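Asker: Okay, got some structures for you below.
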Structure P
Amino acid sequence: MTIFIAGFSALFECDIKKIVALSTLSQLGVIIASIGLGLVDLAFFHLITHALFKALLFVCVGKLIHLHHHSQDLRSMGNLFNQLPFTLACLNIANLSLCGIPFLSGFYSKDLIIEISIYNFNNLFILFFFILATIITSSYSVRLSITGLFSMGINITAQYTEDSNKDSFISILFLSLGGIFVGCLIN
């Protein structure tokens with residue numbers, strides 16, 4: 001139920017920080033359900049990959065919140081892909097990895113959890129919620145990208161935005177590489 005309620009709440013939330021936090025709660029539900037099914041090693045694997053791309057997501061979202069004068073409202077953000085191409089590309093990498101897109105870190109752990117649940121056929125109810133959680137996760141991740149980042153902002157514009165801050169650039173770069181490659185390396 002944690003997977004469903006947290007994911008469904010994130011689908012209708014407008015506070016970008018709450019969306020990321022509810023997404024984390026949903027993924028923790030996946031981890032706990034995996035432990036309940038006896039997939040302890042897989043739950044740990046998902047915890048590691050999830051930590052990498054979720055840290056990337058939090059850093060990118062934190063940068064966006066800072067640039068929007070500490071406004072967390074998703075509806076006031078938008079049209080930043082020309083000003084912050086690197087940050088938004090990395091945020092989309094984190095979102096795609098969260099969705100379980102093939103060959104990103106999140107795919108290797110989520111796909112294995114769903115696959116083993118299908119083949120072991122422990123509980124149809126839990127399998128349904130794993131698949132539903134993945135669909136809902138994809139839905140609010142796409143909503144975050146389209147509504148908050150690529151649509152026209154309707155509120156205050158972000159001024160002096162650029163990707164030249166070396167401190168955030170290096171951390172975002174390393175977290176992006178982790179979000180792309182670590183799942184494959186650990187697998």
Structure Q
Amino acid sequence: MRQLMVELRASLLMVFALAVILCGAYPVLVLAIGQSAFPSKANGSLVSDRSGVVGSRLLAQRFTSPHYFHPRPSAAGNGYDAANSGGSNLGPTSRRLVDTVKGRIEQYRLENGLGSDVLVPADAVTASGSGLDPDISVKNALLQAPRVAKARGMSEAEVQMKVRRGVQGRDLGLLGEPRVNVLLLNLALDTAKGRQ
């Protein structure tokens with residue numbers, strides 16, 4: 001019985017020591033390093049303008065006005081809901097997915113004044129795995145540029161220049177595709193010309 005009590009005491013001390021280290025010291029250390037070395041990233045990569053915080057460069061948000069570039073469609077909750085991040089889970093043989101994509105293609109062409117001969121980029125009509133992808137392809141942005149330019153009373157060349165300036169290259173020079181962050185692009189347009 002005495003040996004059992006010694007083992008129990010040692011076990012309880014170890015549990016307590018690990019709880020203090022892993023539930024207290026380690027998180028505080030990681031927080032301190034994050035806040036001192038990478039404060040923007042540690043705080044959610046928040047983006048601010050004159051009015052305050054307007055979003056995060058890591059999460060898509062709904063833009064519906066013709067004055068703004070539109071993000072990828074979202075299947076997160078009721079759309080762009082960070083608390084319900086996720087895709088649609090519909091497979092390529094799903095009739096519902098096919099119908100949804102066809103409807104989105106028609107809507108995209110209508111919104112942007114595109115003919116039926118123009119190929120619509122996949123990211124314009126399909127949701128990402130998280131439903132919160134903040135980026136769109138360069139082609140998607142360039143196809144939306146005429147609509148945005150017209151709505152803002154800007155030249156198409158001016159808007160295309162903003163798109164090209166906002167292009168982020170491949171990660172590490174080889175991973176992924178060049179892309180444009182929708183929130184940052186829309187804020188750049190607001191800053192340059194003011195919302196019309």
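Asker: Looking at distance in nm of label points 7 Å out along Cα→Cβ at positions 81 and 113, point out which structure of P, Q has the largest value.
Answerer: Top value of distance in nm of label points 7 Å out along Cα→Cβ at positions 81 and 113 goes to structure Q.
Asker: Let me ask another. Any idea which of P, Q comes out highest on distance in nm of label points 7 Å out along Cα→Cβ at positions 9 and 73? Can you show the working numbers first?
Answerer: Working: P: 2.2; Q: 6.7.
When distance in nm of label points 7 Å out along Cα→Cβ at positions 9 and 73 is calculated for P, Q, structure Q comes out on top.
Asker: Using volume of the Cα convex hull per residue in Å³ for the comparison, can you identify which of P, Q gives the largest number? Let's see the in-between values first.
Answerer: Working: P: 94; Q: 211.
That would be structure Q.
Asker: By the measure Cα Rg over 2.2 N^0.38 Å, for residues 65-168 alone, tell me the structure among P, Q with the highest figure. Mind dumping the intermediate values first?
Answerer: Details: P: 1.35; Q: 1.12.
Of structures P, Q, the maximum of Cα Rg over 2.2 N^0.38 Å, for residues 65-168 alone occurs in P.
Asker: A value of 33 was derived for relative contact order in percent (Cα under 8 Å, 6 or more apart); which structure in P, Q was it taken from? Don't skip to the answer; put the middle values down first.
Answerer: Details: P: 33; Q: 20.
Label of the originating structure: P.
Asker: Right, here's the next one. Out of P, Q, which one gives -24000 for helix-only ellipticity at 222 nm (-39500 (n - 2.57) for each DSSP H run of 4 or more, over all residues; to 500) as computed from the coordinates?
Answerer: Values: P: -24000; Q: -14500.
Computed on structure P.
Just so you know, all these numbers are worked out from the coordinates, no wet-lab data involved. Predicted model, so just to flag it, every value in this text is computed and none were measured. Cβ atoms are built from the backbone, for glycine too; each structure is taken alone.
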